[in-house]
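Each in structure tokens, the structures are laid out below.
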Structure P
Amino acid sequence: MSKRSILITGGAGFIGSHVVRLFVNKYSDVQIVNLDKLTYAGNLENLSDLQDAPNYTFVKGDIQDKTFLVEVFKKYSITDVIHLAAESHVDRSIEGPMDFIMSNIVGTANLLEAARATWSNLEGHVFYHISTDEVYGSLGEEGFFLETTAYDPRSPYSASKASSDHIVRAYFHTYGLPIKISNCSNNYGSHQFPEKLLPLMINNIVNNKPLPVYGEGLNIRDWLWVNDHARAIDVIFNEGKIGETYNVGGWNEWRNIDLVKLLCKKMDQKLNRAEGTSEKLVTFVKDRAGHDMRYAIDASKIEKDLGWKPSVTFEEGLALTIDWYLENEDWIQNVTSGDYQKYYEKHYSNR
């Protein structure tokens, strides 16, 4: 890892900030360059503890600007890329798909081109692309997503991520670019923007607002603690094989309504409220268009080949997550102003 300069895109976001922190603290002799556009979901407060780290540099910029990217690669002598920058909220992709197409597809292609333009000798480099399990589509009651599962994206978001996955693989097969890809299940944990399920529900419970649940809440997701995802990214970056794909999941399936009810119970305990108080806030809303019924990751490959597995149970991770949001109300207040507040009022406040 010595003499490396790693460009982490989207490093001010939810997952990205955890990856940046892990790499900066773990690899003191590696230069970490965090490139983020700082849209509504990117927040430098997520990394305030790193601002004086000698091996950390933040660069504000847009991956849709190819010329800018080449300049960044040259200025910071980028040897590797961990690519997390993406528009990631399904609901927003349904409303405005072009932002997702431009950022997730064109932006990824621009990064690949910048790498190809500046890495004269491809040996020793890594272009690691982080993706989602949503590219695989929807599962029935049984079975799991494997690395070999055919792609079947159902939303503009998942289609844009599927497209970027294919482009990354194409650069490996066509140009020999040394790539790695991982597809991960739903993440939860600290610093997640509160349009996502768990922080939305936690924040609304605290403020006695409705808890919007799509349809009947029967959709199933596999949940993974974000710190464990960051650990998986570290392992794949360092030990994963070039050209390979790894699925990262928590073996932890929950129906949305069951998860919300569990969260309500835990929050009532934390807030010293009578049991059942928070659950009364549950409000069923019109289902999301094209809502996938079930996601479930088979993480056998990364466990067998690289020795990674989740480090905490869901109960432990959920408790840590709740505690963080309750202890960081200033952070929540800062990020729930402006764009998010308008978004919430439009979609949920009157339901």
Structure Q
Amino acid sequence: MFDDTQRNGAEALLEAQKIAFGAVVFQSARLLRDWGVFKLLEDNKNGFSVEIISEKLGLTLYAAQILCESGFSMGALKLEGDIYTLTKIGYFLLNDEMTKVNMDFNHDVNYQGLFFLDEALKSQKPSGLHQTFSKEETIYPILSKLPPKAKKSWFGFDHFYSDAAFVKLVDIMSKRGIKKLLEPGGNTGKWSIALTTASPSTTVTILDHQGQIDVAMQNADLKGVGDRVNGKAINLLDHTIDFPKDFDGVWMSQFLDCFAPKDIIALLKRSKEALNKDGRVYIVEPFWDRQTHEIGSYCLINTSPYFSALANGTSKMYRASEMSKFVDEAGLEVEEEINGLGFGHTLMICKAKN
């Protein structure tokens, strides 16, 4: 038997092997989910032998053995005698929406590109993007042109986390009496449509790439708010281009994490100049140091390599303390913070310094 020191060492060594074989386990878990093994065992609590699993799902015996044994090793399946059953880990891999969204995003968008993470970190260029999807400087101009599965998984990931906070944020913002709102990085128009639907006196101007503007305008028209959602194509990274002026608010939701610190500060300065005298800048981010559970922090921290390899090569998921410094350097100050929105989002309300 191990003593406590040896046992801790053995457990740590096992955790190290889980990391070393992480790519293998990920792909096995994905196929156990997508090829129906988890669902079959969820529906049959008494479980099945690998032979029966093979027969019922139309898999070769070899394929069923490979996947089920890997599933057992990762704790997603339990093996008693010759019978496999589903564990709680397997249940979450099959049914938990956050887990499904994260797995699809990492497979369809990130998996091949992350092979080039080392190159990306050294060059501060999205080398994985260049090797898999496009030679563009960032992923954002081509989001609407990604391969169908990658496109679906990217927007599924983005909307899952932003939508969770939308109901409360729409309620908060619709009560602030905002007439004119500017939204840099409006994407497909989800926020603009949600807010203008709830607040008939509000108009929103989206700033984004032309492809995103086109999609947002189509969506706004379909939802009946096209007369109050406007779009302007702009290169947001060209900091010589001023934002339109005289807005009651500038809205940036899950937007600033797409940029390096110097660009965040420049965008915040341009946002400040876009405000009227009583205007405010609204920043919504899932800061990893404001999460109530380590699950949230873990997911956010490990989203940062996506930004390195696929998105732009320079940004990350930030801490609230980092964003507060950027706000200060841009000539703004945090007036109010609301934490715990959705899946751990924070709303920072900022005003120009006196």
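No lab work stands behind these numbers, since they all come straight from the coordinates. All values derive from a computational prediction rather than experimental measurement. Cβ atoms are built from the backbone, for glycine too; each structure is taken alone.
General observations
- At a computed 14 (relative contact order in percent (Cα under 8 Å, 6 or more apart)), which of P, Q: Q
- If helix-only ellipticity at 222 nm (-39500 (n - 2.57) for each DSSP H run of 4 or more, over all residues; to 500) is computed and equals -14500, the structure in P, Q: Q
- Structure from which 33, 22, 20 was derived, semi-axes √(5λ) of the Cα gyration tensor in Å, options P, Q: P
- Of the structures P, Q, the one that 1.9 was derived from, the read-out being distance in nm of label points 7 Å out along Cα→Cβ at positions 91 and 299: Q
- With FRET efficiency 1/(1 + (r/R0)^6) of positions 203 and 259 (r between Cβ atoms, R0 = 30 Å, to 0.05) derived as 1.00, matching label from P, Q: P
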